[in-house]
Structure P
Amino acid sequence: MRLRPFLLVGIAALALAGCARSVPYAPLAAPALPGLGMALTPGPVEEANRDIADDLVDLVFHPENGPDLDSLLRFEEPVRVALVGDGLEQFGPDLDRLIARMRAEAELDIARTDTREAANIRVTLAPKRQMLEVFPGAQCFILPGLFTWSEFAIALRRNTLPRWEDLTSLTGATIFIPSTSTPNEIRECFEEEIAQAMGPANDLFRLPETVFNDDNVYATLTRFDLLILRVLYDPSLHSGMSREETRAAALKVLDTVNPDGRRLPRRHSMAPEPDWTILINSLFEGGMSRDMKRYTLRAALKLAVDFPQPDHRLAYTLDLLASLEYPDRPALADGLLQRALESLEEHFPEGDLRTATIRLYLAQTRLTLDHPDEALALVDAALPVFSAYAIPLNISHALHVRAGALTALGRSDEAVTNAIDSVRWARYAQGADYSNLDALQQRLENMRPPGPPG
């Protein structure tokens, strides 16, 4: 299940505030940007194979919504995916690109079908308000079986929904997405939920570079994610295997397809921390006051400071607390984000996406606190990483902050160019028919300095 971001700040949120909508907005093509998607190209996974095998077991045998499984679940037949219902067909090219990656890099027998009857994974829209009543805070969710929303609602009332733990193999899955979702939300749901529908139906905060993590830092399947799927669907694995059988078989496959992982040292950090996870998950359940969120986050922080490093969960906790404090106490938020950045810079390599994300948030606080030169340096370090991982909202947000910093430094011509680019990325993320973004882009175009005389 993909959770909605705890807090969204930036031009996308500001420009789109108050927009009412009843159907998904039409997608646009992505603007050009140097290095776009370079981190998503095929390559090795620099993790010990024994750790990856353990991760696979945790992802497959511990569903996010339900008790632990006794045996492995996966599809034992070719997987066919259908977009069901008005409004989703315009995202067919996005689905096709995802499926092409899954076929090429994870070697899956997966394809798109235009008929719902032929599909064993259906992606469909659901009424937003009704969906959030069932799963507060969810951007989308998956359940075993093939349902319409009305069929799901009836089965939910009657308590007759299929349960993961009762299955012997996967034969069908339905992914529900709110009918008012933006293109960015729909693309992100495609990436995570279709992958989870294949079997890794858990999210683990402890995993560093994956969409299978409810911190929502990664929006596109990573090399790790595709490797997990490739191993899970290797012919040597099958539904019904025990945990230990799955771990042993997965390790043999990994030693073949990820040979570097045989020699890499195992992790000595990022172990499961159930008390911390319970506290963090409670933030997304709805109905919690701001004071209670602050209390909960401070309790989580007391736990996180003792986690052996490297562990990104300390920085994530600091980030959530900074997001809560930023509107009223930006200086306090700045200090929390600085702590988060120092932790990540010390323990994670350059080019790390979480580090770039914290740099962006810190750039915004520095701009708010009237330090535009520091804001510009931070955002310039973050932007190439967002481009490499193709994160549209972060690209838009970074360009927005950059425009503000350039304006404060008196570089107005550059600021206008960055503001226009920010709106273009916001329109790609949020949709083609946001009239207020169209108007904003036109106003910015009119501000652009004229070119040299011809």
Structure Q
Amino acid sequence: MENTTKLPRASEVGLNDVDSDAGGFPHVPGLGSLDSNTFWQAEYSSHRSLKPYRPFNSSKDMKVLLLENINNSAVEILKAQGYNIEWSAKSLSEEQLIEKIKDVHILGVRSKTKINKRVLAAAKNLIAIGCFCIGTNGVDLEMASQLGIPVYNCPRGSGRSVAELVITLMLCVGRRVGDRNKEMHQTIWNKFAKGCHEIQGRTLGIVGYGNIGRQVSAMAEALGCKVIYHDYHKVPPVGKATQVDSLETLLKTADFITFHVPSLPSTDGMIGKEQIAMMKKGCCLINTSRGTIVQLPPLVEALKSGHLGGCAIDVYTNEPKGNCEGWITPLQNCPNTILTPHIGGSTEEAQYNIGTEVANRLVKYINCGETVGAVNFAQIPSSEVPSANNVIRILNFHKNVPGVLKAINQILYSHNIENQVSKARGSMAYLQVDIAVSSEDELLKVYSQLSQLPDVVRTRIVH
């Protein structure tokens, strides 16, 4: 994985909310201090009521809040840039986060923290969000986009760990290890073979054949399983796996079924009473994907009636925000049922990989404006940061409507443009442009004019 900790540090001009009397005005290398009181009055704010912004005079002014025990690999990468890091092993309640986020420029979270509209409305200084996990369903991505806040995640960093857990659960459910282990701890010696099976020669059905599904496929085939899979897209197989034409076909055929799909309206409750009834008698169900996928009442009924031979669940709809006692699920005490506390990606290797990848993405965005890896914006790779003192990189987020680029280019046309890239995604667009300016006043004028455009939601100057 590329190490980006050697990227040049960036002072920057961007969106923030600090009191105008807090002191300190922009300092651009080679251009001196930007001390005009009028410079920030036009900051984008037909969309949010903001006070004047004081940019970072040094990288230490960049405030980073990392929650939920994010791996030290991320901390080291961000510290290497000189950023001011606050780290916590716990998540925060909504009210705590609203209070805390007011002064934060980069927020790093895992799967417990919810970044909703209220939180984002309070995040006057927020520039970027790093989700140190696979999913981003805890973030209001639409509002983040409208505010010009890129959101980064790590869809592949924990894939191997999750896939290994799936294979582990298959083996344990197939041999009824969970029940035997529980009995042994209760001083009960209960040895028997009925209902216990090898996985060699069994058919594994994989619902969702993305990164994790494909890794599970390769491992299962190596252990002698026949692998079938269903995906909404035509996906090439790994090894001898076979794509089936429908979910119904997979449910009726497989001895083990594992799910690897995102949290979407179409996947919410996708496995209910009707789908469970289609499964072969004795089939074992494994869910390490999303807690919303499988409806619990019909699953419990099928386990207790013996229609299903067992299940293993790692994800739930009522997951607590931290370690605790007294947590309850209807699946407790069901036969041959293994329950784990969302540990699919909880290995040292996975957390190191996730910390490294997401932190590097954040550094590339903050220092260079790269949005590769952002889930809510068009992907623009970073080019070399301008080395000349009079060349400034401007990052501009605006609505994806006709005429905006024309208006922007009418402001920039009299300047020497050394680099310009623009891409749109959905209702928002992102522009990265390097321009040469001859004086402080010229820079002030460009920024002010861009900020006054009605369809511009955020402008940052990286230098």
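Read the figures in this text as sums done on the coordinates, not as results from a lab. This structure is a prediction, so every number in the text was calculated from the model and none was measured. Cβ atoms are built from the backbone, for glycine too; each structure is taken alone.
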When you work out relative contact order in percent (Cα under 8 Å, 6 or more apart) for each of the structures P, Q, which one comes out largest?
-> P
Highest-scoring label, criterion being volume of the Cα convex hull per residue in Å³, for residues 125-220 alone, among P, Q = Q
Compare Cα Rg over 2.2 N^0.38 Å across structures P, Q and report the one with the greatest value.
-> Q
helix-only ellipticity at 222 nm (-39500 (n - 2.57) for each DSSP H run of 4 or more, over all residues; to 500) derived as -16000 - corresponding label from P, Q = P
Label whose coordinates, when mean count of other Cβ atoms within 10 Å over residues 333-340 is calculated, return 17.9 (choices P, Q) = Q
Answer label among P, Q for the case where log10 I(q)/I(0) by the Debye sum over Cα atoms at q = 0.12, 0.23, 0.24 Å⁻¹, for residues 325-412 alone, calculated from the coordinates, equals -0.66, -1.21, -1.24 = Q
